[in-house]
1. From which structure (I, II) was relative contact order in percent (Cα under 8 Å, 6 or more apart) calculated, if the value obtained is 16?
2. Using FRET efficiency 1/(1 + (r/R0)^6) of positions 219 and 243 (r between Cβ atoms, R0 = 35 Å, to 0.05) as the calculated read-out, with 0.75 as its value, let me know the right label among I, II.
3. Could you tell me which structure in I, II was used to calculate semi-axes √(5λ) of the Cα gyration tensor in Å, for residues 91-138 alone as 19, 15, 5?
4. Just checking, which of I, II has the largest value of FRET efficiency 1/(1 + (r/R0)^6) of positions 179 and 227 (r between Cβ atoms, R0 = 35 Å, to 0.05)?
5. If mean projected area of the Cα convex hull in nm² is calculated from each of I, II, which structure is the one that comes out at 13.1?
6. Work out which structure the value -10500 belongs to, where helix-only ellipticity at 222 nm (-39500 (n - 2.57) for each DSSP H run of 4 or more, over all residues; to 500) was derived from one of I, II.
7. Which one of I, II has P(r) over Cα pairs in 10 Å bins from 0, in percent, for residues 131-186 alone, as calculated from the coordinates, equal to 20, 46, 33, 1?
8. When mean count of other Cβ atoms within 10 Å over residues 107-114 is computed for each of I, II, which one produces 25.2?
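Bear in mind these aren't lab numbers, they're just calculated from the coordinates by the rules spelled out. Since the model is a prediction, treat every value here as computed from it, not as a measurement. Cβ atoms are built from the backbone, for glycine too; each structure is taken alone.
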Structure I
Amino acid sequence: MLNVVAIPAFTDNYIWCLQDKGKAVLVDPGEARPALAYLQAHNLQLTDILVTHHHADHIGGINALLDIYPDTVVHGLKSPRVPQVSQVVVPEETCYLPSLGLTFDVLLLPGHTRDHIAFYHQEVGLFCGDTLFSGGCGRLFEGTPEQMYRSLSRLSALKDETKVYCTHEYTQANLRFAKTVEPGNQALARYSDWVDQQRSKQLPSLPSSIGQERAINPFLRCTSAQIRQQAEQYRGITLPTPEAVFAALRDWKDHF
């Protein structure tokens with residue numbers, strides 16, 4: 001039976017481990033040490049690595065993992081920024097993991113970086129790197145607000161029950177901002193209380209779900225009249241489109 005486990009790395013990263021029958025797949029292993037410790041403690045054979053984008057805190061552990069597990073297949077876009085990729089994936093096509101018998105859709109989600117991708121399986125969930133966070137979204141390092149808004153809108157259209165496996169434990173900080181933007185959101189208040197309880201026990205707030213995020217995440221709620229009003233107050237101008245509201249929210253969060 002497939003199990004998905006969060007391996008903490010650095011101060012707030014998660015390396016997701018998909019495991020079944022002694023085989024393991026890692027998503028965005030930015031740090032080798034905790035991943036190796038987990039694999040060895042649970043007697044798992046690393047067969048595959050999935051890479052969503054090139055940032056060091058997502059790929060920095062790959063070389064050391066390949067030293068120990070040289071037959072591991074690294075799936076990602078063809079890019080000089082991720083030279084470890086051995087199985088090139090193509091956006092809007094699929095990625096097959098024979099060790100787990102699973103096929104993931106590869107989604108192109110520009111915004112955080114221009115070539116950010118996610119891996120999506122209808123039953124397993126969404127491994128979305130730094131595009132969508134619980135209560136927030138990634139910073140725009142290479143993409144435009146319009147690109148990120150379209151990427152998030154695409155994820156928001158997935159089924160409510162879709163699990164969201166993002167790669168940072170940013171939830172509490174994100175929710176402090178979300179409650180400033182939408183103080184009357186009762187679903188957000190309840191979720192924030194639950195997250196605080198989880199974190200007080202040193203437990204992950206993740207995975208979230210698309211339905212949960214659609215209810216509480218301001219970056220997925222740019223058509224809300226209250227959120228538009230708050231964003232207009234922040235910017236001091238009229239914001240005629242959801243994309244303009246998103247751009248204002250992202251700037252506000254960057255300076256929050």
Structure II
Amino acid sequence: MQISDGFADGFALSVDDHVATLRIDRPDKRNAMSARMWRALPGILAPLAEDPAVRALVLTGAGGTFCAGADISEIAGLAEDGDDTGVTVAAERALIRFPKPAIAMIEGFCVGGGCQLALACDLRLAAADARFAITPARLGLVYPRSSTRRLVEHVGPSAAKLLLYSADQIDAGHALRIGLVDEVLPPGALADRVYGLARTMASRSQLTLTASKEIVDGHADEARFRQWQKESAAELAEGVSAFLERRPPRFPWTR
């Protein structure tokens with residue numbers, strides 16, 4: 001499936017080989033997210049979450065930039081929505097709750113709301129020349145509580161404070177050292193690594209991946225865990241058969 005550029009409120013979407021690519025497509029604004037784009041994101045993700053043809057998601061930006069954050073011309077209106085109830089947090093939460101592996105492929109600038117989106121993905125892979133910043137202190141904003149907690153979970157209290165207090169940019173090497181990103185690659189190697197990883201995930205047991213995501217993120221209670229165990233019998237039988245027969249598995253479970 002291929003959907004044309006700019007298909008919905010500044011995004012472009014394509015699906016190839018079970019991997020969906022959602023591209024923030026506003027290069028004239030360094031992919032700054034307008035209020036309409038923040039509001040549109042949950043509705044874009046919802047059908048992808050239910051589509052069995054989609055097994056992994058890559059979030060990236062057009063024109064060599066990931067996302068320069070919220071559109072500065074609309075920032076006051078976004079702030080008025082309130083902490084943890086506004087459109088930016090709703091979009092972030094929809095990405096966090098996306099039930100399939102989500103990878104942020106980061107080139108260029110990843111600033112402010114761009115970091116919110118990247119941290120809402122399961123993994124973040126960056127080009128070596130990418131730059132990162134969390135900039136509410138430049139504008140007099142208070143970063144949302146949930147976004148701040150998620151930042152602390154990834155980089156720790158001191159690194160989070162340095163980013164929030166200074167609002168300064170850091171390079172990809174610094175981001176890797178503090179845990180803001182998971183891998184840093186030469187710009188020319190980034191896409192191959194991201195899509196190779198996404199295709200690998202798409203070939204694995206989707207039940208295992210879905211259950212693992214819920215468990216790691218703390219969304220699976222004991223009843224849910226037992227349900228996953230019960231449903232895994234057919235997956236395990238196929239996995240063992242494929243291993244013994246030296247063939248790729250054809251796992252039966254789909255969302």
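1. II
2. Answer for the origin of the read-out: II.
3. II
4. Largest calculated value belongs to I.
5. I
6. Computed on structure I.
7. The correct label is I.
8. Clearly, the read-out refers to II.
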